[in-house]
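Following are the structures in question.
Every read-out reported here was derived from the displayed coordinates using simple, explicitly stated rules and does not represent laboratory data. Bear in mind that the values here come from a model prediction, so they are computed numbers and not experimental data. Cβ atoms are built from the backbone, for glycine too; each structure is taken alone.
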Structure 1
């Protein structure tokens, strides 16, 4: 473990969640380098920390929101614009990508003339009644095999329903601006993108032939994070997306994307502290002051695989690392190679924990989540 992390832990206490804004900026710039034509709408759900939102806004990012609270997190940065400019910037900066929105939310965002997604007939009726100012994006169901988190079982219209859903929206006086899809989170099967782009292009071009002036294609998220050397490179995927987009779509369309994990996963480090050590069933159990109900919640909700480095060296052995709560479910890992000589008060470091971690942390059993500090702001 780097000495700097130990010093920060000693100064601020543990558990300590350290967000590096240089890495946030680097990830955004890598995305723009490889996909220069595509505007990145950061999926706030991955990590809603306001300082992250602010850094990405300053970099030029737009934002994918799923609730009114997330919407307001971004809208606060548009308030200083003149009224005409402010409303012009809504679509450029925010897409409300939750396909199901409750009526109170639609009422509240009506005044902003938002860009929203939908995937079913009842949502069209609801939008027409409570938020008729909205521009619509139809979300399609596409293949998501091989992705860490699949989304097709809950979201997306079948291809055979798409044209009818678009016609329904236009018939009731709404405007469908384009189509969207999502291949699943942490997608390492790049054929998913090829298939999704092909499906979307067929429907998109059919819409234009029917006189619907669709103009936006939203390719969602799923861009892979290099958690380990086996993860295929983002540059490979970018080549596929660039070539297929050029081949399949007319040149006048706007292409957007919703990267979440890609922007923040590698930007944070957690320093936790050993608060107990026990031998159980022939194995060392290290009890730490963070767990699956707090910063390691991604293990449960995101299928994330944790990693640990220790603050001291020693003979390695397969150990268990468990959280502080009185729940036997709170086991972070039962097969970590760690030094056997670690003692109460020593530190463990976990990297690449920026996405789907503090976002889903709870206060179960009365334990507070990790303190958050920012570096290189």
Structure 2
């Protein structure tokens, strides 16, 4: 893979037809890019180590151990060593988390993600903050978002998670799904449960959650636009009536429309400045429909999958019931050419994912599958 002046062309890995390398490259790309939310950059040693892991020369755990040893044995010190060490260790930890398939939608999982991201970096890794905070934000011209009260953090997180767990995505089109997800993610971030590292934790949690509900989040938006992501979260949670500023989720929605719908909205940080100078262009409220080469569409050309999605709809079916719904009798062919592709592409999931052989196992549409079903039935009703 080509490297120039320390730059890693992660995009090349997604084009060479080796899925494992592409997945590892995506994890490292995201992990490294997310350091920008706190103004950090990784070392050349980290980049070299990441390449060795992507190429399969070493495991992710060996890569993390090499990074740890590198700073323990480093004899010459540079002025930015402390910041580089944080960025390197955190990048390795995030890459490991993103490579893991397991995920549980819960407050303990969010806390665990923070602990695993910042283990060996912060003494307070995985601990909720016990004091109130304010932060001067560039995009707010030095003002701060009002974050959650320290004594209410766990309760606020539990409430938001429970509301999301009970939310009914059926009947929503993809634009409405994006709008809701933007509000949910911005709400979790606004609570700001940790002393430091909230944006990086929120981003990793969001990626894992989106994957769990059917979205194949394998592009580099979190890597390339992590600073935009943070500023968009700020704008979604800032309101100052005296200054004529309202909470504005459209910037975050544009990010998610690019991420989940393959749109090509221009993501410019300067457009999010509150009360911007007149010479700055105002951001468009109308999303572009130009697809981005790194975004994943939420539809499919597989006719068998489309037929199955329409058959399931907003119900829960056993394999036998699905066979009847699509008018097939051959179970093996159905599994190979319909159900397995539908699950692989993130449109169908198990009712009991942790117990595949559950006696009352059913299949249902994911959020992504539900959005596709709504689009298909909407088109059919015209």
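For this structure, a couple of remarks:
- Label whose coordinates, when helix-only ellipticity at 222 nm (-39500 (n - 2.57) for each DSSP H run of 4 or more, over all residues; to 500) is calculated, return -15000 (choices 1, 2): 2
- Of the structures 1, 2, the one that 7.4 was derived from, the read-out being distance in nm of label points 7 Å out along Cα→Cβ at positions 173 and 317: 1
- Which of 1, 2 yields 15 [relative contact order in percent (Cα under 8 Å, 6 or more apart), calculated]: 2
- Which of 1, 2 yields 23.4 [mean count of other Cβ atoms within 10 Å over residues 21-28, calculated]: 2
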